[in-house]
Structure 1
Amino acid sequence: MLDFTEYTKIFISLFAIIDPVGIIPIIIAFTAGMTAQKRERVGRIASISVLVILLAALLLGEAILDFFGISIHSFRTAGGILLLLMSINMLIGDKPKRTPDDSDGDATSSVAIVPLSTPLLAGPGAISTVILNAHKAGDPGHYAAMGFILVLLSVTVWLTFLIAPWVSQRLGSIGSNIVTRLMGLLLAAIAVEFMAGGLRGLFPALG
């Protein structure tokens, strides 16, 4: 088991990579028009999803990637493509059509899991960081400490979703539309970086 300082560094590094505060404008864009109850549901599902994804990465991440023959660079490239598609929808203002039934269930859960939980929050960077830190020690205490760190991060994500509506109210309808377009452009840039990093890893000659 590592010392307290090392676990503090791991928490800070994962918090910086996940950056829940930094994606508040994106959260606002994807939850625009939702009731407070639906936003709370999205936040709850997203925070639980982040915890489950990162716990899976901690315990089974490397084994799963090896089993399917997937490299972290391929995962990063695929995540970039997904984000790019989402950003295009944000830029052109094309929102998926919802029926009264799926707006309360499947559609809400879908937004919470993709793209908010993954690849935006629990993306390739966070997953690879968890996998690498999992190998720093092999005793049960280390995995328990890592699990506690992931729980703290998921709580932070949940708190971020609680803050987002307050920020959205201050922006208003016009401000939210402007933020949606700007975040669509920013998301497109993030997607390109994801894909570029993945492609450089897959094809070192491109670097």
Structure 2
Amino acid sequence: MMHPKKERTFVAVKPDGIQRGLVGEVIGRFEKVGLKLVAMKMLVVDDAHIEKHYTLDPEWRKVTGEKTIASYKAKGLTPPTEDPFVVTEALLQTLKKYMTSGPVIAMVWEGAHAAKIVKKITGGTEPLTSDVGTIRGDYVLDSYTMSDTDKRAVRNIVHCSGSLQEAEMEINHWFTSEEVINYRLVQEEILYDVNLDGILE
């Protein structure tokens, strides 16, 4: 079984994050917790790349559609349709428009419990309800209400993988194996050395 310190996860700074000059803030949050950046590139993607990204998991359309419908009902609102696939088709169109509107920065982060740690630091999908201290909670004021009213995707600065399984699919979608670098960071001796016996000479 893979040691947790070798876990990898995918992160993308979305076009709004780049336009607002928050790339350094995003990277800094992950570096400060002890994660290691092992791949990074800036690129402008097309509709096909984004559609493939969001549908790597064959269940995404159904699950996301059902969650969206349930969210409408929880707020006492009538969903636009009861068909989860119709809901996610519309959502996918707004996501493609959003994610292709400018450059994105794609990254791979490595370290203990990488997917869970990154998800925790990033915060919930909706900035309005994300906890203070998370990237989305601290740097964004968008909400589902605003995005629904304006018929657009929620602008929340960062995408991160929801699980290790999702991370593996997303990393392979955005990077070749040659683009992900294996190297050692000095701080790993402090984070992962079992006995901390390499500090004193």
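No value in this document is a laboratory result; all are computed from the given coordinates. Please read all numbers here as calculations on a predicted model, not as lab measurements. Cβ atoms are built from the backbone, for glycine too; each structure is taken alone.
helix-only ellipticity at 222 nm (-39500 (n - 2.57) for each DSSP H run of 4 or more, over all residues; to 500) was computed and gave -27000; which structure, 1, 2, did it come from?
On the way: 1: -27000; 2: -13000.
Clearly, the read-out refers to 1.
A value of 141 was computed for volume of the Cα convex hull per residue in Å³; which of 1, 2 is the source structure?
Numbers: 1: 131; 2: 141.
Attributed to the structure labelled 2.
Out of 1, 2, which one gives 34 for relative contact order in percent (Cα under 8 Å, 6 or more apart) as computed from the coordinates? Provide the component values of the computation, followed by the final result.
Values: 1: 47; 2: 34.
Clearly, the read-out refers to 2.
Say we calculate volume of the Cα convex hull per residue in Å³, for residues 36-75 alone for every structure; which of 1, 2 gives the highest result?
On the way: 1: 71; 2: 147.
Structure 2 comes out on top.
Could you figure out which one of 1, 2 the value -0.68, -0.76, -0.99 for log10 I(q)/I(0) by the Debye sum over Cα atoms at q = 0.13, 0.14, 0.17 Å⁻¹, for residues 92-187 alone was computed from? Walk me through the intermediate numbers first.
Working: 1: -0.68, -0.76, -0.99; 2: -0.55, -0.63, -0.90.
Only one of 1, 2 returns -0.68, -0.76, -0.99 for log10 I(q)/I(0) by the Debye sum over Cα atoms at q = 0.13, 0.14, 0.17 Å⁻¹, for residues 92-187 alone, namely 1.
If distance in nm of label points 7 Å out along Cα→Cβ at positions 132 and 164 comes out at 2.8 when worked out from the coordinates, which of 1, 2 was used?
Matching structure: 1.
Here distance in nm of label points 7 Å out along Cα→Cβ at positions 52 and 116 has been calculated and equals 1.5, so which of 1, 2 was it run on?
Values: 1: 1.5; 2: 3.2.
Considering all the candidates, the number was obtained from 1.
Given that FRET efficiency 1/(1 + (r/R0)^6) of positions 140 and 172 (r between Cβ atoms, R0 = 35 Å, to 0.05), derived from a single structure, equals 0.80, which label among 1, 2 identifies that structure? Intermediate results must be reported in sequence, preceding the final value.
Numbers: 1: 0.10; 2: 0.80.
Attributed to the structure labelled 2.
Using distance in nm of label points 7 Å out along Cα→Cβ at positions 4 and 180 for the comparison, can you identify which of 1, 2 gives the largest number? Provide the component values of the computation, followed by the final result.
Values: 1: 4.7; 2: 2.0.
Biggest value here belongs to 1.
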